[in-house]
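Every number in this text was worked out from the coordinates using simple rules, so none of it is lab data. Keep in mind that what you see is a predicted model, and the values were worked out from it rather than measured. Cβ atoms are built from the backbone, for glycine too; each structure is taken alone.
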Structure I
Amino acid sequence: MEILKKRDGETLKVDLVGRLDTTTGPELESNLIDELDDVTELILDFEQLDYVSSAGLRVLLVLQKKMNKQGNMVIRNVSESIIEVFDITGFIDILTIE
């Protein structure tokens with residue numbers, strides 16, 4: 001997976017390319033978690049994300065919990081197949097999806 005970050009003040013936009021799974025989930029978490037300390041808006045762009053596994057869902061939950069304390073997290077450009085995963089798992093009600 002490729003992680004492309006762009007910072008604008010207190011907003012961090014992250015484009016994810018590839019698959020968010022057991023292998024790449026920990027990489028995403030470690031890559032972002034320390035950087036979020038002074039972020040009030042986290043935008044995850046899934047336009048080029050092909051797949052999310054349960055391990056990927058866990059990372060999204062960790063990020064969402066952290067951002068709930070200091071701002072908000074938005075997920076954009078989600079494919080139908082990933083929306084279906086969010087729907088089946090109940091994440092559709094936890095995450096903000098645009």
Structure II
Amino acid sequence: MQIASQILNGELEANDCLPSIRTIAREVGISIITIKKAWELLEADGLIYTRTGIGSFVSEHAKNRLSDKKHEFAVDRFRKDAVFYRELNISREELIKIAEKEY
């Protein structure tokens with residue numbers, strides 16, 4: 001998710017106002033419902049907060065909190081992806097080689 005990446009990389013700062021759900025939906029051609037769900041996930045992860053009738057904003061995070069959050073997201077994603085790699089019978093060594101080459 002691009003917004004999450006921008007927040008975690010510090011491109012969007014605390015209390016920055018995010019575009020409205022309708023604006024994002026129109027710009028990327030995705031349903032409002034889908035964008036609303038994405039915003040709800042960002043809020044559940046503590047990355048944004050919403051003020052009814054005003055908009056959504058980037059939550060305040062200390063720099064080390066952002067680092068912890070990035071690490072948490074990376075580990076969570078890897079755990080999910082690791083199942084896929086195991087199902088393909090890719091060894092740890094092969095996976096490390098893939099990661100080194102692609103990164």
| Thinking of I, II, which structure, once P(r) over Cα pairs in 5 Å bins from 0, in percent is computed, gives back 3, 14, 27, 30, 19, 7, 1, 0? | I
| query | Computing helix-only ellipticity at 222 nm (-39500 (n - 2.57) for each DSSP H run of 4 or more, over all residues; to 500) gives -19500 for which of I, II? | reply | II
| query | Which structure, out of I, II, was semi-axes √(5λ) of the Cα gyration tensor in Å, for residues 22-77 alone derived from, given a value of 24, 15, 9? | reply | II
| Computing distance in nm of label points 7 Å out along Cα→Cβ at positions 6 and 38 gives 1.0 for which of I, II? | II
| query | One of I, II was used to calculate percent of Cα pairs over 15 Å apart, for residues 14-53 alone, giving 40; which? | reply | II
